[in-house]
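J.: In the part that follows, the structures are each spelled out as structure tokens.
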Structure 1
Amino acid sequence: MGTEMATLKLDDSVVRSILEKQIQTAIISQLGNGEELIGSAVSKALSEKCDSGGKQSRYSSDNKYDFLEVLAVKSIREAATKALQTWLEGNAEKIKLAVLKELKKPSRQRSIAVAYANQIEKSLECHWRMNCDIKFNNIEDK
């Protein structure tokens, strides 16, 4: 009997693809129901604690809001801003007249004049300082 053995050569890419498929199959079988996994991931992501900007801070004391709460507040503020801008654009002439009426009041004119005078006085203040040093040297020091 000979000591020859049969050798089987496989390409690395074939072995790698077989192993990857087996690993993927094992992971999928361990995950169980995909809908439950997605549901729990979504629930966790939306209830995750974050700062007021919707980002997780390095400081746990800043992470006091639910992410979903931050998104809702942000959306409400954006909608309110758009609604107010629309209203202001539609009522711009009324607002202009009300501002002019307020500016014509004697008390308002006085407060504007005082504010102008205070700013002019403040701008005239001198904030410069000059230093002058005088040194006497002996003739021998030259």
Structure 2
Amino acid sequence: MANQELISGLVETYRTLNMSVRTVDESKLQQPVSTGGSVRDLLKRMRDDELRFSQALKERISGVPIPDIFGDDLPTLGTETGNDTSAMMIAQFGTARESTLAMLRDLPEPDWDAADGDKSIRTRVLELVDNDKRQMDRINGMLAAR
């Protein structure tokens, strides 16, 4: 998949979250469905996955490990709490996604396919796009079940 297609896929996820999920009443997003969990749970997972991805990408591109100053490996913007609304989580996801996109837009073409360990950045971005699609399918299924 071409770089621009990958970037467009990442943008589309955030756009879809804003257009179709942010507009849903918070109480509906917090309601568990029969398969377990809620849309809000998936939004939290997507936010945390994006924070981890963005941090790992920054480390890989810069070659400088991000220090673990608090002794846990949980990603943080420094603003999230257990009481964050779904809209807040979507905004936090968007902040992390924009950081990811900024790094990818500036990434030289050869760096997309350079292997570091077992996978290239392109492969990791493809995995992120696929994960986005799976999570959005789950969210759409949960919303349709209501």
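J.: 1, 2: which one has distance in nm of label points 7 Å out along Cα→Cβ at positions 13 and 125, as calculated, at 1.3? Kindly include the intermediate steps, with their values, before the conclusion.
T.: Details: 1: 7.9; 2: 1.3.
Answer by label: 2.
J.: Thinking of 1, 2, which structure, once relative contact order in percent (Cα under 8 Å, 6 or more apart) is computed, gives back 10?
T.: Values: 1: 10; 2: 35.
Going label by label, the one that fits is 1.
J.: Something else about it: Tell me which structure, out of 1, 2, gives 9.9 once mean count of other Cβ atoms within 10 Å over residues 21-28 is calculated. It would help to have the intermediate numbers written out before the result.
T.: Details: 1: 9.9; 2: 13.2.
Computed on structure 1.
J.: Can I ask one more? Taking mean count of other Cβ atoms within 10 Å over residues 45-52 from the coordinates of each of 1, 2, which one would give 13.9?
T.: Working: 1: 13.9; 2: 20.2.
Of the structures listed, the value fits 1.
J.: Moving on to the next point. 1, 2: which one has percent of Cα pairs over 28 Å apart, as calculated, at 73?
T.: Clearly, the read-out refers to 1.
J.: Let me ask something additional. If distance in nm of label points 7 Å out along Cα→Cβ at positions 93 and 133 is calculated from each of 1, 2, which structure is the one that comes out at 1.7?
T.: Working: 1: 7.1; 2: 1.7.
The correct label is 2.
J.: Let me ask you something else. Using distance in nm of label points 7 Å out along Cα→Cβ at positions 61 and 117 for the comparison, can you identify which of 1, 2 gives the largest number?
T.: Values: 1: 4.8; 2: 1.8.
Comparing 1, 2, the top value of distance in nm of label points 7 Å out along Cα→Cβ at positions 61 and 117 belongs to 1.
Just so you know, all these numbers are worked out from the coordinates, no wet-lab data involved. None of these values were measured; they are calculated from a predicted model. Cβ atoms are built from the backbone, for glycine too; each structure is taken alone.
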